[in-house]
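Right after this note come the structures.
Quick note: the coordinates plus some simple rules give every number you see, no bench work behind them. Please read all numbers here as calculations on a predicted model, not as lab measurements. Cβ atoms are built from the backbone, for glycine too; each structure is taken alone.
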Structure I
């Protein structure tokens, strides 16, 4: 029998933003493919809900933490590794969005989005890839970007800044970490139906929502569309893939 090339059996994966949306589905999908998962998010109750939806719930660990509390992050990674072993993969899924006219944006808002969407992910990646914590034969790091890091849209300047930053960082990191056999890639989704998107301004009325749907020739995405792409990039099927930005957008950028 041929080995399943998309299996994550024997791998330990960290997933941030695992309390809802894409991060929650990534946790579920990774567990279904055999991975042990370290779930990280700010809301403990919702993290527990995620764990109940996963395969082999007792095999996983949950940590409730604000990743912008940088000095606290290494402690949880050290704790997780001591309990489950070294890390094979990381999905940086935690993030926030904002639709805001540029003339109303203030430096405080720039900093808030940059801290959460960029610096928190970079700090966690810096810690996780230390030899004390990461599997010595390598693995996979995934940053969650967005089509807004490539395409422009009114009211998305600040958000686009953070997602373009993540895409650029992943390319450089892919070269820096290649000697350690650590692959680094981005995924850029279009609009995915999640609690975050349902609270967005464009979801407040049917006309605006239909305009967004029309921008996606295959319709809006589902969390598992992105989670499946993450499974691929974590698995041995993508062992020769690094420094790329995998676009999962239902045709948004093909317009």
Structure II
């Protein structure tokens, strides 16, 4: 799910990288080009291990590696042209209750927070909350946690937003691809996504529908700058999602 706390003018060229790490944790890196008139929050759902608290997600600063996705893409023969799509208007954020606020971390050019459960959204800054009624339409997310990134206004390609989290199902590699553009959950949505991954983890993944990089990642990615996210001696895999598709998250299962 990609959801904003207010209206945005446009979003395009979404890139997501995922890899299973050690001890049942998953790495996720997310970036897109967005145009917004005022500061907003972008919310990504995470299928976190039950009982995870507000410190369960480890945010990783990739400010010094803004070309992360450019380099990952260079490992594949054919570049993907951007497709622009306009987003509708989102609901007005609700007011926060007088409860203990969630910790906020400065991660490169943006602030980030982890919301452990749907009920904890009222602990966010009021400017960046989502309306409670939205989640009534999303029963599958009632047990998810949420990574929240507070973005600056203007037209921008957001620096790679990176973190790892304790996965609820370590054998499932998760990509947040559900769209919520206007406060409504539509059955189909306009996709402009490039998904990348490395298998990682103890179990092989079902990647038959994915394109494999001809070379290992260390031949086209500055692995040291990824701070442990990318494995040097492994291939990367890519899948593209474009056009009107079923509006759902993407999960790669283990073999």
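Here is how the numbers come out for the structure above:
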item	result
For FRET efficiency 1/(1 + (r/R0)^6) of positions 64 and 224 (r between Cβ atoms, R0 = 25 Å, to 0.05) computed as 1.00, the structure of I, II it came from	II
For mean count of other Cβ atoms within 10 Å over residues 24-31 computed as 22.0, the structure of I, II it came from	II
Of the structures I, II, the one that 52, 38, 35 was derived from, the read-out being Cα extents along the principal axes in Å	II
Structures I, II, by FRET efficiency 1/(1 + (r/R0)^6) of positions 32 and 72 (r between Cβ atoms, R0 = 35 Å, to 0.05): label with the highest value	II
Comparison of I, II by mean count of other Cβ atoms within 10 Å over residues 16-23 - largest value held by	I
Among I, II, structure where distance in nm of label points 7 Å out along Cα→Cβ at positions 8 and 168 as derived comes to 3.0	I
Highest-scoring label, criterion being Rg/Rh (Cα atoms, Kirkwood Rh), for residues 120-207 alone, among I, II	I
Answer label among I, II for the case where helix-only ellipticity at 222 nm (-39500 (n - 2.57) for each DSSP H run of 4 or more, over all residues; to 500), calculated from the coordinates, equals -1000	II
Which of I, II leads on mean count of other Cβ atoms within 10 Å over residues 136-143, largest value	I
Highest-scoring label, criterion being relative contact order in percent (Cα under 8 Å, 6 or more apart), among I, II	II
